[in-house]
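Coordinate-derived values only; no laboratory data. Not measured: the values here are computed from a predicted model. Cβ atoms are built from the backbone, for glycine too; each structure is taken alone.
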Structure P
Amino acid sequence: MRWRSLTIAALLCAAIASAKEIPDVNVVDQTGRPLHFYRDLISQKVVVLAFFFTRCQDACPTVAHTLIHLQSALGDRLGRDVSFVSVSIDPQYDTPEALAAWAKRYGVKPGWTLVTGRPNEMNRLTRSFTGDNARTGLHSIILYLGNDRTGEWISDTGNAPTAHYLELLARLSR
């Protein structure tokens, strides 16, 4: 089973996209702070992006644990060299308070921003990455790693070993 996961990861890693058209929608983070998605969270940064919802008990906790391990491995580089962004696909339930509770439960540190927003804006955002609207049935274990300065984006499985993501981030950061 482990080899099968690694093979799937290798195939997904091969899905490299050039500059994405990322909408600069209005979002709110886990502290209630209003942000512009592209300008404030993506522009000129190396980013690891995940879609999730706080009530998910399937794929989202898997991705959360992957990001927790990566957060630890990055140490003080998180927020300085690499930022994490988790985007809610359940904006009607995932208020800033729900995001803050989830962040506390998972030990989210500075440099990892959770966002929600109006459903129509969240739909624009999720469509730009997944091709689908924001909805709770849309919960895969895909991570999006990107460098906005170079325009390179990688879609990858969200359950690979931490070393795998560190290698991808090193390549994106060149």
Structure Q
Amino acid sequence: MIKKILITLVAIIVVILVAAAFQPSGFRVTRSATIAAPAAAIFPEINDFHRWAAWSPWEKLDPAMKRTFDGATAGVGAGYAWEGNSDVGSGRMTITESRSAEAINIKLEFFQPMPGVCPTEFTFRSEGGATTVTWTMSGTNNYLSKIVCLFMNMDKMIGGDFEKGLAELKRIAEAKK
């Protein structure tokens, strides 16, 4: 009986390991929101990490989170690092490209709970008196990540947080009109 259980466990592990090998080597999470404000009014809220506390969904998960800012105040070279509880982990963001009211590219580095680098981009597309803001994060899946992704979907895991953040960004930008 124990032999059958061990063989079954080994078979399950082999299936998981083989299935993981066929998982995608990368992921991409994208969400958009249309905000009734010009891109020039929204852009500073993202381009300055000091302003993220007002709209970022992760800022509210750990009120005791330690934050440090370095480099430029805003735009290219601006840096933001955090260290918090298990809900937020620790990491760092650095703005690598900033084109006024067009796009912001960020190097997002996670240190804990799982190390990784995820390029992140915000784009702004004006449509009449409104602006569509698109938030995209991408990354690569190493073999361990592929195993984890068999049981957890990155889009479902992070997409809702992007939606919350964009909704708060919308609330803030539209209130300033």
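Which structure, out of P, Q, was distance in nm of label points 7 Å out along Cα→Cβ at positions 22 and 102 calculated from, if the result is 1.8? Computed on structure P.
P, Q: which one has P(r) over Cα pairs in 10 Å bins from 0, in percent, as calculated, at 9, 32, 31, 15, 7, 4, 1, 0? Show your work: numbers first, answer last.
Values: P: 10, 42, 39, 8, 0; Q: 9, 32, 31, 15, 7, 4, 1, 0.
This value belongs to structure Q.
Ranked on Kirkwood radius over Cα pairs in Å, for residues 70-165 alone, which label among P, Q comes first with the largest value? The structure with the largest value is Q.
For FRET efficiency 1/(1 + (r/R0)^6) of positions 38 and 118 (r between Cβ atoms, R0 = 25 Å, to 0.05), which structure out of P, Q has the highest calculated value? If you can, show how the numbers build up before the last one.
Numbers: P: 0.95; Q: 0.30.
Across P, Q, FRET efficiency 1/(1 + (r/R0)^6) of positions 38 and 118 (r between Cβ atoms, R0 = 25 Å, to 0.05) peaks for P.
Quick check: 34 is what I get for relative contact order in percent (Cα under 8 Å, 6 or more apart), calculated from one of P, Q. Which structure matches? Working through the options, I get structure P.
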